[in-house]
Structure P
Amino acid sequence: MQVNAKLDGGTILATYLKTPKDAESVHREVVETVGTMLAEIRRGGEEAVRRYSRELDDWDPETFVLGRAEIEAAAAAVPDATRAAIEAALANVQGFARAQRETLVDLEVEPQPGVTLGHRHVPIDRVGAYVPGGRYKMLASAFMTIGVAKVAGVDQVVGCTPPERGVGMTPLMVYSIDLSGADTILALGGVQALATLAFGLFGIEPVSMLVGAGNAYVAEAKRQLYGEVGIDLLAGPTEVLVIADETADPELIAIDLLSQAEHGPTSPAVLLSISEEVARETIAAVERLLAGDWPTADVAGVAWRDHGAVIVAGDHEEAIAVADEIASEHVEVQVADDRLDFYEDGLVNYGSLFVGRQATVSYGDKGIGTNHVLPTRRAARYTGGLWVGRFLKTLTQQRLTPAGAALIGPDVVAVAEAEAMLGHARAVAERLRRNEVAATR
């Protein structure tokens, strides 16, 4: 099987050694299920949320909102060493976010005398942050969403995460969410959590924006709620693409593919190799690891079987073209050192780039500093990942003096008249007339 991509105006053909399963029928089912759930919660409100929470998580507490005593008790239960690691990772993520925020400066210019234009960056007021906690407790997602929102200056952040079935939130999740700066913590997961945040249930004000990664149902709920609230991006099941040449280590590639495939059974893991020999050795290494002592083989094995792919490209230029067509969430580049800059400069469609053999995706996932909420399903063609700037609105403003209006006004009148928008033209022309009268007095 072959994959089509463009190279210098022509079509290139890269060969699949392993093809993924078509997931479109699964996606249609997710769309329908989420649409039904959101509609029922709109009609039924809090009772509908409780019903879904009972059915899906065996969770129906007196209140889904955690009190201060519960939060402090959870913090006390976290081992000191784990607490220190969480604090260090949060500091890394917030430190990078602060550095990014410093690049976003307010602006004021005077393009013509008497005409002043500008912009300023204003934080979003209320954000709902989804922290995945189903199969795995994604502590680091609290840093990436809540922690970065607070660096941006968001006033109110509600952090929510799925409860342990029939039990509630684990101390580690509570501690990570609280330390990251959440103003409210909601022990609720899935579509019902996002609906609660968007619609404003259980005493929570409706949020202005939903952020955070999640499974296919969470991603679809964000998509369907978009417009009613803002979203960061469609961050669904994780994806990884490893680009390798003849110098790469098949065992390391296999480990990296499976480490991302363990996220869930629908997580695509793709190898794009310049070397057919390395590609075949990697396939063998993956199967060997899965048959051996790979700790999450029950999940990673299904993801690899159904969504894993291995592609062989003819050369490095083709590899870049194919990688940009795939537009994966995470892209690792495991090639000879003298080729690393070529890929770093050439690749443009990815969520986050991991350059060189040392830079495995796990660093980005767990708190090196960059954000791990990244575009999936080829959204990297048109957006980057979550960052501090996503929590800011860039608002423009204009000021004019009478002299400035006299300079720019006639052109604006002419454009408006050419468009037949005569009310627009009159709004400017009347001001120009009045300014002329005032000047003669």
Structure Q
Amino acid sequence: MNKRGFLVIGLSLWLVFPDGGLAQTNQAPAIHSPRNVILMIADGAGFTQFRAASLFLTGQSNGLACDAFPVKLAVSTFSSSGQGYNPRVAATNPAYVIGYPTDSAAAATAMATGYKTANGALGVDTQNRPFSNVVEVASASGRSAGLITTVPLSHATPAGFGAHSQDRGQYAGIADEMVLKSPLTVLMGGGHPLYDVNGNLYPVPRRFDYVGGFELWEKIRKNEAVGVRIATAPAGPWTLVEDRSAFVALATGAVPARVLGVARVTQTLQQERSASRDWNGDGKVNAADAASEPAFGDPFVPNVPTLSEMARAALNVLDDNPRGLFLMIEGGAVDWAGHNNQAGRMIEELADFNDAIRTVCEWVEAHGGWEDTLLVVTADHETGYLQMAAGGAVEKKGKMPGLTWLQKGHTNQLVPFFAKGRHADHFTGRVRGTDPVRGPYLDNTDIGRILLDTLRAP
């Protein structure tokens, strides 16, 4: 019995009278939303990418951390620049899924706002009118919000959650909005202007647009970039972290109010690193070798955080807020590996993503459990039209499965979806149809709308 004289029995609400009598009401008790909402996106990862990574890492087709989640569906990804998704045609015409795919900007916008937009647009409709996104709604609800990625922090997917622009290529303006005008308290990724693909200092800095231009970078570097005042953080400066050890240190103990993490690498954390040997046998050692390299064949850039390390750091910053948090975690370079048909590096990126899923699950279980958190794992689209080669499903841990890339661009295929925690069952009620190959599927706008409804609910 609570202090107001109400007794909850099962899903019924009973009024307790002073004489001890009971009267059943017709109103069920309020089911509160989870305090914490976490969305994880493996950019460019379709069903085959997930399966290939699982085969390499576990020797099983469904051995990734998310494969154990209770809700497993598929998602359609087309943008307003596309022509929808027809499961019957997709199953009978292999060329169908090549046509009219989404890009990451439109796909991120759909998951961040619940609305379709044109390819290349971020957080706006086709008339450049801004949509409210989950970061803004989370902040309005009193939660803290963060975005982390393995690609430049102002790239399409994080920008879809933290900015509003008709052109995803306007990196400087997007970064400026994310740092100075959005209600974010954590922003982490690559895009450092001073370091190359191997984490080495450039003789001369290359580009500052990923971090908002030279002037904003100088303010960031001096911890003088001041974000807007929001309920969950003061209108104070961002604290810059760059070194891997600094990211790791943020995982425990006291933390700054706002953290901007820019890993010391020019774009992707690991996917673009130089090859160490002649993997393709052409007598040269160059970028082309990465397409022939097996997973984990080349040494990693040492002074760059993993996605798991960034996730631990971000969660430790955000969980200081008793009202809860929203965090988007992107394994962004799965897509970059797909565009380059790099099977080994694609598996490496999904291995890092899988480790981050495990890290998040451990954090959930140590911070209120699954009744307090909703975790969603999905992709924004598929890249490379990847297929298992004939006899390619090598079910042996540590062995590269046989894979065939059919192109280097995006496709309109369905992508995987997994959910666990409070409100995870809400997604099963939004099924749009049944694909003869992938089964029941949602649309990516359904993800956005359910996340928004969850964040707005009491």
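Each reported figure results from applying straightforward, stated rules to the coordinates on display, with no laboratory input. Model, not experiment: these values are computed from the prediction. Cβ atoms are built from the backbone, for glycine too; each structure is taken alone.
Taking volume of the Cα convex hull per residue in Å³ as the criterion, the highest value among P, Q goes to P. Upon calculation of mean count of other Cβ atoms within 10 Å over residues 39-46 from the atomic coordinates, which of the structures P, Q produces 14.8? So the calculation was done on P.
Each of P, Q could give distance in nm of label points 7 Å out along Cα→Cβ at positions 55 and 383, but the derived value 2.9 comes from P. Consider the structures P, Q: one of them gives 18.2 for mean count of other Cβ atoms within 10 Å over residues 47-54 as calculated from the coordinates. Say which. Among P, Q, the structure yielding 18.2 for mean count of other Cβ atoms within 10 Å over residues 47-54 is P. Structures P, Q were shown, and helix-only ellipticity at 222 nm (-39500 (n - 2.57) for each DSSP H run of 4 or more, over all residues; to 500) at -14500 was computed from P.
For structures P, Q, which has the highest computed value of relative contact order in percent (Cα under 8 Å, 6 or more apart)? Please report the intermediate quantities before stating the final value.
Working: P: 19; Q: 27.
The structure with the largest value is Q.
One of P, Q was used to calculate distance in nm of label points 7 Å out along Cα→Cβ at positions 199 and 343, giving 2.8; which? Can you show the working numbers first?
On the way: P: 4.6; Q: 2.8.
Clearly, the read-out refers to Q.
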